Each structure stands twice: as structure tokens, then as C-alpha cells.
Structure I
Amino acid sequence: MWIFGRKGSSGFSASSTAEEVNEGINGSGLTAIVTGATSGIGSETTRVLALSRVHVIMAVRNTEKAIQVKETILKDIPDAKVDVMELDLSTMASVRDFAAKYRSSGLPLHVLVNNAGVLSPQFKLSKENIELHFATNHLGHFLLTNLLLETMKTTAYDQNIEGRIINVSSEGHRLTYSGTLSNHINNESRYNHIYAYGLSKLANILHANELARHLKEEGVNITANSLHPGFINTNIFRGHNIFMVICNKFLRYFIKNVSQGAATTCYLALNPKVKGITGEFFSDSNLKRPSSRASDQELAKELWKFSMGLTSSK
């Protein structure tokens, strides 16, 4: 059981569940995309948004598994609107294909949840020869967001509804390489999978912050925020046996369950308390101060330029 139940200014705490933070909220007429929706907080986010009557698109690499998750949701929520679309964030070709299909579907887009993530002990490259953590956790979501942004802008304007973009980051963003970000992306000789993961999570926050700045300058009714879901024993840690042993023996009272882990994502997706709030970092459904590097505006601009260059040339 999660032992810290102190409520923040939002009225919620680390022990609040995804259902609790959206209790009584009706999302009828809204459409959301959730990446990495086949397990963990992604599948729980999908379920709770569907429970709130949101039409949820599960953007996933494994469509067979996603269909099973969808069927489970429909058993509990027969009138849920859930669809499955294939998306492999580690390859830009798949991201472009997904975005093209979504745009051609004519569906509106109110909420984009950039949730999917990988944690790999070994140094790996994507199909475009970019280190896998950076390629999947940040760059795939960066490109996806850019390709769907016009759809979100149109939806927000035509329906006069605030759009919301949510990047699922991590407290792991505090533990990463020092110095210029681009110097470490494909440096196998200095590879450390914890630092590589932390770098991608730092990028998630910087991306949301810089995107929020761009949207503000344009006067667009779309917010962009990032979050730490909490420490959760999910599939991202499969293959990390030592971590699993530590969690089960020593940290079990500090680890959230999946429903608690999905709470902040669902809070940012639908709760009216965060209307108009943008470029912020959240944890336990409350505002939290990220690291100084995550708040560095010049670093955010540098990352944006670097990411644009990578996604424009592939």
C-alpha cells in the first residue's frame, strides 16, 4: 500500500487513483491518443479515459495485445469507444504512417498522451541509427506531436475546446549525462543505460516546455505539460532482475500500483483544475519543480533545434 497520502493543492495525493482524479468528469465528444497503451499506466490511462466516455485511440506496436486490452475494457465498459492503430515510435517511418492515417480518418484530436517508453540495458540503435532511448522515448513522440499538431489546432479552434498534450517523463530525468545533450546520443563508448534513459526523460520535459512556449506565442488554445507518474513496478523494468528484487523486498511500501501511477496522466488529460496551465511539470497530480536543467529555456531551444534537424532529415 502506498504510505504517503498527504493531499496537495489539487486535492489529490500520491495515493489517489486515476478514477478518483477524474470522478464525475464527462469526456463525451473528446478524442484522445494514448501511446504505449498495451500495459501498465498506458492501458490504465486508456481504461479510465474510456470510462469517462472519451474516444481513445490506442497507438501501439503490438496490435494483437492491444486488441486483447480493448476487449477486456469492453467487458467492463460495454459502451466504451476504443480503437487500435499501429505505431512503432522507434522508427520515423511508422510515426509518419500513423500520423498520415490519423489525419485522413477525419477524427478530431483533443488529447495526446505521449506515454510509451523503453528501458534497455544494452546499447541499441533505431532503424534511423539513433540511440534507442532517445529515438523512442523522445524523438518518436516529438515527431508524432508535430505531425498531429495541425489536427489539434483545428479541433481546438473549431470546437472551442482546450487541447492538451501530455508527456510522461520521470524523476529519472535528474540522473543523466552532463554537458551538451547531442554529444551523448550515439556515443557507445560512454553508454550508460540509466543515463541514456534519464536523458530521454529530460528531453520529454524540455520538449513540453518549449512546445508550450511556441503555442503561447501563436495564441493557440492547447497546453503542453510533463509529469512523473511515480515509481511503479511495470513492464518497462522487465529484464532488470536486480531492480525487481530491490523493489519487492525493500521498496514495496513506496511503490505505486498501476491505478495510482496513471492518476497524474488522467488528471492532466481531463481535469478542469489544470485548464490553461502549460509548460509545467507534475507529480502526484500536483505541480512539482523539476531539475534546473529541465527548466533551462536555452537547453529546451537547443533540443528543439536538434530534434527538428533529426526528424526533418529522416
Structure II
Amino acid sequence: MTRRTETIRSEALELEILPDLGASILNLRSASGRPVLRPVDLEQVETSSQCACFTLLPFSNRIRDARLTFGSEDVQLRVTTKDGLTQHGDVRNRPWQVTRVTGAHLRCTFDSREFPDFNWPWHLSAEVEYHLHGPHCDISVTLTNADARPMPAGMGLHPYFQRIQDGVDPTLHFDAALVYDTDERQLPTGGARPVNPEEDFRQPSAVGTRSPDATYTAWDGVARLDWGERALTLTADNVFSHLVVFAAPDGSLALEPTSHATDAFNLAARGVGGVDLRVLEPGQALAGAVRFTVEGDW
């Protein structure tokens, strides 16, 4: 299948978007052509999971057994994984509408009411804006409750970063003091606890042979990859209180800023604190921005 792409550029960066596949990022490159996110071949893309970055709405990551309790309501969602979960929301493989603002600025909108099979019992609308300026790629996400009743809500981004650059494995640095223990399906078993030394990236450290798949919190909103000759900094608004770190099988590294813990709906229903589940009243919105900044020889 040949998919439509939209491209925006600044003097330092070029960004390709797939409007009909969740307005996901196909590629983000420097002006020299070097991949900033993992490089993706358009011909190989079937779902957003194969893209360089996709949007997580109206929740991030996994929901246990595709079920959640909200107030007095028990909600059964469609299972979307082989191990019986629903994962990453239901906007990332849907078509979005696109408005080109400038040559370096793209706005994408989505309305769940256009999709009778949408895997969420509340109506919602969403907007994602991509803006390139200088060495920065800014991504702004807005989720709005378009229903007549309160809605549990969350959001996130799922970027995969190109890890090995010229044979160099970068150091990773982010200031997060807490992490969640998880079960065999990578679902938190309770509240967050202090990080152990092997999980601690508060001092720059190479991932090396470690294969993290963990959700951190008590995070200051900054994560940095440093290859020596070049570096990349991710900066997230305070609404993104959690960071998922995932060493992907293809060798890339996912650093996912999210507004809540994995399975926050069910953790909150159990009385677990600190998971940052949001509730949006009708017409209320949840919004935040993430910035990728390249430094050095890109």
C-alpha cells in the first residue's frame, strides 16, 4: 500500500508524517540526512508500531485484561495484544485530518465520533501539532472529552530513537527516582518504589546489554542521549509525569513521556496513589508538549 506523507522542514530538521496512520512520524532526520529517530522505510510500514513515533490516546501503554473500572462502570474493551491486553489507545492507526500551517508547522485533528468501532466508550477529540524551528522538533498534544459524561484520560508519545551512531552506543541520562515493579505482562503490581542501582540513570550511563522495559516516575521531564560528537535532549511538560524506557528488539531505544502509569485505571481503582489518572469533565481538555533538541554534529 502506498501511503500519503506530509513533510515539513526547518534549517536543521526534516519531519515526515503519515496522516492516515495516526498522524504518526515516519521519519525525523537532520538536514544532513542523519536519522534522529529510528529510520523507517515507508514500504515496510503496515501499522504505527513500525513508525518512528506515534501518539498514545486516550491512554498510554497497557490495560490489564482490556478491562477497567471507572466509578460504578465496568468497561470491557477489545483485546489488541496476544497476551490479552489492550494497548496504546485507539488513535494511532486511524486517519487524521491535516492542516498545513506553514512549511515548518503541521496541525492534525481527530474525532472519535467518526468511527463507530472506536475502542473506547467515551467520545473524544484530539489535536497534534508538529513544529520545527532551529534544532527543535516540538510536538503538542491535546485530548478533549467530547462526551456528555466524565471520562478517565491519559496521553503519551512513543518515539523510538536511533541508538547506535557511527558505532557509538550513547549514554542515557534522566532524573527519575521511582520505578514500578511489573509482572510477566509488564503490568505494574503496585505503587512505584525507589530505583535500584541497575535501574538508575540519574548519572549518565550506557544502556549496554541491559534490556529495560520499565515505567519511571518522580521524573523532572528531561532525558538526554549523548554520543560525544552529538546529543539529543527530550524535554516534556509537567503533565508528562512518567517516562517509559524500552529497549526495542530492533536495537532502537523508546523513551516515552506519558501522563500516567501503565494500567493507571486499574491501579487507581485499587487505591494505589501516584499513578496520575486524570478525569476530564465534558468539554475539558488535557494538553502538553514535548520537544526534541539536537546538539552537535548532526
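On mean count of other Cβ atoms within 10 Å over residues 106-113, which of the structures labelled I, II is highest? Going through I, II one by one, mean count of other Cβ atoms within 10 Å over residues 106-113 is largest in I.
If helix-only ellipticity at 222 nm (-39500 (n - 2.57) for each DSSP H run of 4 or more, over all residues; to 500) comes out at -500 when worked out from the coordinates, which of I, II was used?
II
When distance in nm of label points 7 Å out along Cα→Cβ at positions 66 and 210 is calculated for each of the structures I, II, the largest result comes from II.
Have a look at I, II and say which one yields 0.60 for FRET efficiency 1/(1 + (r/R0)^6) of positions 58 and 122 (r between Cβ atoms, R0 = 30 Å, to 0.05), as calculated.
Numbers: I: 0.60; II: 1.00.
The read-out was computed on structure I.
Taking relative contact order in percent (Cα under 8 Å, 6 or more apart) as the criterion, the largest value within structures I, II is that of I.
Only the coordinates and a few stated rules stand behind these numbers; no lab work does. Nothing here was measured: the structure is a model prediction, and the numbers come from that model. Cβ atoms are built from the backbone, for glycine too; each structure is taken alone.
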